[in-house]
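Q: Input: structures, listed below.
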Structure 1
């Protein structure tokens, strides 16, 4: 009987203390919140994969930042020799990063962009590849230009100075040779200015001669020029037709001449070949192109070759021909000056009239800085520069003149009658959660708290409340903002921890004890039989719920709680917390 009374006292104490033991529990370890993060997404807007040596390489990397954070970029370019390229320029723009450099070597260059976090906020990167390859191709070097006199006139056989010059972008690569019809030949050494002067010996000449000079130049792509100089010795050699040109150089040795009252001169026989230009000579300037197809029939002292006359029109490309490939676009305006031959530039074949055939040469038909593969208006407005002010979404369509959806967010700028539809016509590229008015989450502030919806972690904040950087207020006034507050209804006058919870709101960990002998002690584990099994208190403990035990007992002195037991507990029970577990029991044989 005494054992039963001791157990009853223990359970009554437990009943009184249910849910009230937090003050004696050890303080719960504070777990610091996860660090804030921000994200960067990158897109290559301009990323050439090849160009010719001497051209400038320009790259543009668009960067969209989600969240607050600080970062920097480390940019490097490796030449084919795996040495870093020092002369690179890069800068931050409104879109992201722009890189410029001019390669000095032929071969594959490696461009690397490394984004480094410099702040305390953790960085998450969602990127396209930030390592690119650029193939630098051999340049298209222009053909050399040889300048020599068309003829040298000697009154009698004698020595003569033969001089001239050659022009080329790489003069040091030029190899010059000369060949004289008297069998004399050799190499010509150029001075630092590309000129030469050599003494030719014609003291034993019995007839006139021709000097043929050839220049072959180029570091990467070789081309050549060929010119002839006639050495005329007056009175030397036979002249069958008496036209003043010796038979050895007379292409019409028995043609029109003295009997017809004609003698060769520069006006009637420009190339001095002994054939009268008006009726005998079908190549008046002796350049290899007959007069019918010769656009420059009076251009003397050179021979048409693929290097010197790309389109074979009889005009020397370097100094006479304004349209080297004869496509109808002059070289100064021709982006492909030595391009495809046999076609004419017009609106059907060359939309932007840049001299490049749209079919197989031009990868940017409308010359808008956007290649056709990525151009939604490949044959659109011509001759404009695409940037954020003219082509916000970088789709190749001029925003003002041809783009119906400037920011490519799926909401048209205006309707058929011109009424404005897109309330945010310059939504950032790749922005998420665009609403029917064309505004992305980053552009909206639905609850009017000063923080855009993309960054707002507490949408629907009541008006008038101060919020933090992520749009969250302190709803329950405990000094902890809602994005961190795990107990949004903390009671007044209670201190809270770093996650906004008062001690009475925190779960009470189970702590075992050996006995209970006072009113404010930790309850030991106990169990008792029930109608359907055994009740183990430790197994039922949640740390939040209240366990209330009501027992009827009589002690050894005959005292009992009958008065309490006989009262109506209804009002008391109705006011218990909702998470209360209520138990009834008795420790004597009067239980019924």
Structure 2
């Protein structure tokens, strides 16, 4: 696997590159003396990161850009031509990576461009009628659950209109998050949850740049394949990956090689004294270094460290495959998580969006890894559920894990009155991002209802507090709580339903229409219960394909809601 723009790393001239493009890379190797031969599938990424940082490869002259000697430009056709010339078996579509802390408007613009590129690439592949059409993975990005879920759902919506098929999704922009397991898990779950369950087996899921301790858990969450160079980066820094703790151990921290707990092929061939002398003591560079067991370049010792690290990753992935085959992957993940703080945090985070994991972990005897025991009080349960778990939204606002349902109840605010001019009560589920109105889930709906802004009064349903009118979204308890309502929390679903029913009893007669829009199973259940108790109210979409977040963003579902304002 490599990036289409990798030639920039090797100072190739345009003529050099042209020679490489004359025939597929595999043919170049077949005609050389290189051993062993190259017959594995070739996965070529678009090189979006390199293009993002380059001023040379922009728009074509016809689009107002400048010509370049390579005749390569930042558009799907140019990059696809390069990937095909290389002889790619698998390609990732041209994407616009999203840097950390990029503002929301530019983030959305880049995501929309990447979706457009993926659709165009599908169409180009169909038009080319190639003898060997490469499998296409759609490159996706996002910095939180909602963003990446929206991204995937938008592409699937667009792809439904096309006859061409794609093979899977490839999730990028993850390397900076490798030390933020909570965010990484959110993003992976957001992408996977956007794929309809009946298509799980036909749509593959790859993640770029991730390897190591989190791979078993990510496999459990639906990731099929990984790629990473971290084993090389660790070796460059003279660091071995410890086979038990998975910590990186510097060469100078290993005193007794006989005590090193690894018997991989690489470690069996290491002459430790020679390695320490060459890499820690010798000033010689670019020349062989004499040791007790022969003369070797420093690069050979670095290669041995990299070989060990790679061997460890390879063993781990084989163990994951074996666990999948015999149905023991969850047990393997749970066992592996014990004593590894970053993995345990990630596993607890995964239970936020997949509460079934709680019961499954308890059933196989790993109660200590369950995020929130049901027999605790509400506040303690919530605090322990998020203990040790970070969240990207915490950088933007202060949160408290001690909030409970009594910290906000709209029915205790006598000063509140719905606006008299509104004839529609619009009910939406809350969002992880606060204030709710700025979240992607709310904006997906509200942006389509701009022409009817004076007609509706929005009330969000908090999983913790029940109804939260839009004027109260920035109240401190609303801004600073963290809670995800799930169908497993029967008592809390009942509390939310009861509070909404009481709200409707007090204010419902002020509205001609009471409309809710949600595709979340737990919120839909609470709202439906409240509507039945009150006696009226409609939930949209009326017949979603599935009860998952991707359906929230589906255009036809939002169209149905908008239709209630036009009829």
Structure 3
């Protein structure tokens, strides 16, 4: 009996030990479940907080670019100070804080990325400490959770790049860039290498060439009609007017005389007559190749005759203050400009990748006179088209500025809403100090058009509807370098952008850079609203400064806004170069 009793007591003791161990295990598993739940809740909260912080911060990036921003002088990737402040506020509001163990960049890190289509991207990474309840029993006091988010924001508004008149006749308001050696006070804020604003665009002006979804059928019909069946095509032909920085000596103060023979379209048939003096005699630079020369014709259909559109200037590559007009025409200071054509394709993961198509580089030496005042398509198939850069290796395509979208860009990004696509053109002045005036056009390939600007203007007047772009539109992506090549101050009205109805009540930001040289008065208005009902008297700034104009797009009850074209009316000064920057309130979105 005693033996049986001892065995039972031993078994009862073992049961207590097993039960105790089971209880510990049960508590451990329960603790793991609780702590796992705590970790899960913490990860969800962190993810939501990081997303919210990225969205809040990205809208501050444009403010980081403003003069006077605490981080304005930082490298582009690190210029995030105001965005970081806003992001940290949102993290704190969601109880995501640094701790004694997690500080500095271990807690929060950020960087800025260049998006496509002119957008800003903001990447943040945050680490959150989640304190545990049961695992400290085994010396695990907390876990670190890390999450990242990328937000994108587009505050820039596309600006119409072309300001040609009726029939497509070229006017004296066109595009222009200076060389990197010039001073920013000459009117170009982004190209001069020592400009305070260089970092924003890093010397490159981006242009967007919007192609409608039905372009191919429209181009086919147009070329079938205008080319007489000789060259029916669906090509997108990108042309540059006067891509060089060469100024012709054909009009001077002595020989040949300061006169030019023009064609007058006010008579039927058109007749020719002399303009004399063709270039201003009050400023010797106007007739010695150093200034533009665009005399008035007295012809309302073709109001100007183009002799020169570039400016010969000199600067100092070491500073932003020593610039002037040379004592005589100096080809060595003329600007070399590079034009790069590309598109974006959509990868399998949804991201976009740049694909270079062609490049063209042109200077201002005597040997560059072959493109002076001509519309050309680098590498194109028409007589007179110059060769594209031979040393440039494209990612895809034939390496020229005539693009067959179906064969050379079959993977181009297509807007799912309307089927539209886009090519892009970067314009970068890479050497020199002078001003290169130019213009851009894109559309089908027409085979019967003259390429000299004066001959083409006359042709377009006599053949209404010729050179139709098939609804292609070219924009400056948020920025536009512009020049007024008129010899005297004159009233100008330019169309800046189309503003859709859904922007009603938003704030628009319209900045102009260095509107001087006689430019006076500016008023903004919409073509869909009588100016007596709404207009905005703007502010101009000269001497290398920005004039800032922020206004609210009309809304009820003040005015019902149905959409319309934003326009600016002002008196343009002679030979005045200036810059536009356009933005509007927008809604950010998450990329990752």
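Any read-out appearing in this document is the output of simple, stated calculations on the displayed coordinates, not a laboratory observation. Predicted model only: the values in this text are computed from it and were never measured.
Q: For percent of Cα pairs over 17 Å apart, for residues 418-481 alone, which structure out of 1, 2, 3 has the highest calculated value?
A: Numbers: 1: 46; 2: 36; 3: 58.
Structure 3 comes out on top.
Q: Can you spot which of 1, 2, 3 the value 62, 26, 23 was calculated from, given it is semi-axes √(5λ) of the Cα gyration tensor in Å? Show your work: numbers first, answer last.
A: Working: 1: 104, 26, 16; 2: 48, 32, 19; 3: 62, 26, 23.
This figure was derived from 3.
Q: Computing semi-axes √(5λ) of the Cα gyration tensor in Å, for residues 162-273 alone gives 34, 15, 11 for which of 1, 2, 3? Can you show the working numbers first?
A: Details: 1: 34, 15, 11; 2: 36, 14, 12; 3: 33, 29, 12.
It was calculated from structure 1.
Q: Which one of 1, 2, 3 has helix-only ellipticity at 222 nm (-39500 (n - 2.57) for each DSSP H run of 4 or more, over all residues; to 500), as calculated from the coordinates, equal to -1000?
A: Details: 1: -1000; 2: -12000; 3: -6000.
Going label by label, the one that fits is 1.
Q: While we're here: Using Rg/Rh (Cα atoms, Kirkwood Rh), for residues 450-537 alone for the comparison, can you identify which of 1, 2, 3 gives the largest number? List each step's numbers first, then the result.
A: Working: 1: 1.26; 2: 0.96; 3: 1.01.
Comparing 1, 2, 3 by Rg/Rh (Cα atoms, Kirkwood Rh), for residues 450-537 alone, the maximum is at 1.
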